[in-house]
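Colleague: Structures incoming, each one as structure tokens.
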Structure 1
Amino acid sequence: MQAQATQSLRLSQDQSLQAHATALLRISLGVMALAHGLLKVFVFTVPGTVGYFESIGLPGFIAYLTILAEVGGGLALLLGVYTRWISLALIPVLLGAAWVHAGNGWVFSNPGGGWEYPVFWAVTLLVQAGLGSGSLVLSRRFA
């Protein structure tokens, strides 16, 4: 009887630890997405970001969608709102970033940044979509 209670307690602790680890990943991804979106707004500026997107052959409106995805998606991940869907929705943004950096080689520390970081980030978003929200969410109803 005591062994069963101990095993049940261990399982509960493992589930709690997993929920917190999942939340840590979600919050980290949210902070990174939000930081990249705000970088485009406040440092590069929206017109500067649009100009950059156009300079690499993309339509300017894609810059607006990217900023919206990064800022809105980052906030949603931070709050744990629709985590699976938001994570999946952000993957094309990161694959687009990988495409932009593909000509610079693999390592992101290369001049112009390589494709390593955005691809890794896309994979972590896929993992987050599989894991869900974890703990520390705004509401379980929207998780």
Structure 2
Amino acid sequence: MVKISKTYVPKESEKYMCEKHKVYFKKKLTEWKKDLVRTNNEALYNSSLDDNSTSADIVDQASSYTEKNVEMRAINRQIKLISKIESALTRIKDGTYGFCEETAEPIGLKRLMARPIATLCIAAQEKHEKEERVYADD
């Protein structure tokens, strides 16, 4: 397996999705996933500690319920994100990472650096968003 330095950044001059690139993105995705799992665990632990539902004040109860609802939605979003990260890690293993699911064209280093879980190249993403807007207007 290829080793990379802590300061390594993929370069356009290197062969696209060479071993160094794969190691870099695997590391980046794995660290991101670890952070999300830790944050979720802390949020779940903290929300189980401060339970205001026993408060006599109806306003406090409503406020507590709303806060918990917002927290749970954030946790659910993070769980979906973790699933996308796991999917990206699988694509690194099977050699499809970094290539558009629709066109099989390279997604590009800049886009992957900004959004490591990207599955579409910019052209396919724009087409997808345009179609979503058309259907949203119906």
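What follows is calculated from the coordinates using simple rules that are stated; it is not laboratory data. From a predicted model like this one, the values you see are computed outputs, not experimental measurements. Cβ atoms are built from the backbone, for glycine too; each structure is taken alone.
Colleague: Going by volume of the Cα convex hull per residue in Å³, which of structures 1, 2 comes out largest? Write down the numbers at each step before the final one.
Modeller: On the way: 1: 116; 2: 150.
Structure 2 comes out on top.
Colleague: Using the calculated result 14.2 for mean count of other Cβ atoms within 10 Å over residues 79-86, pick out the matching structure from 1, 2.
Modeller: Details: 1: 19.8; 2: 14.2.
Derived from 2, not from the others.
Colleague: Consider the structures 1, 2: one of them gives 0.40 for FRET efficiency 1/(1 + (r/R0)^6) of positions 87 and 103 (r between Cβ atoms, R0 = 25 Å, to 0.05) as calculated from the coordinates. Say which. Intermediate values should be presented prior to the final figure.
Modeller: Values: 1: 0.40; 2: 0.85.
Traced to structure 1.
Colleague: Of the structures 1, 2, report the one carrying the highest value of relative contact order in percent (Cα under 8 Å, 6 or more apart). It would help to have the intermediate numbers written out before the result.
Modeller: Details: 1: 28; 2: 21.
Of structures 1, 2, the maximum of relative contact order in percent (Cα under 8 Å, 6 or more apart) occurs in 1.
Colleague: Ranked on distance in nm of label points 7 Å out along Cα→Cβ at positions 23 and 63, which label among 1, 2 comes first with the largest value? If you can, show how the numbers build up before the last one.
Modeller: On the way: 1: 3.8; 2: 5.3.
Going through 1, 2 one by one, distance in nm of label points 7 Å out along Cα→Cβ at positions 23 and 63 is largest in 2.
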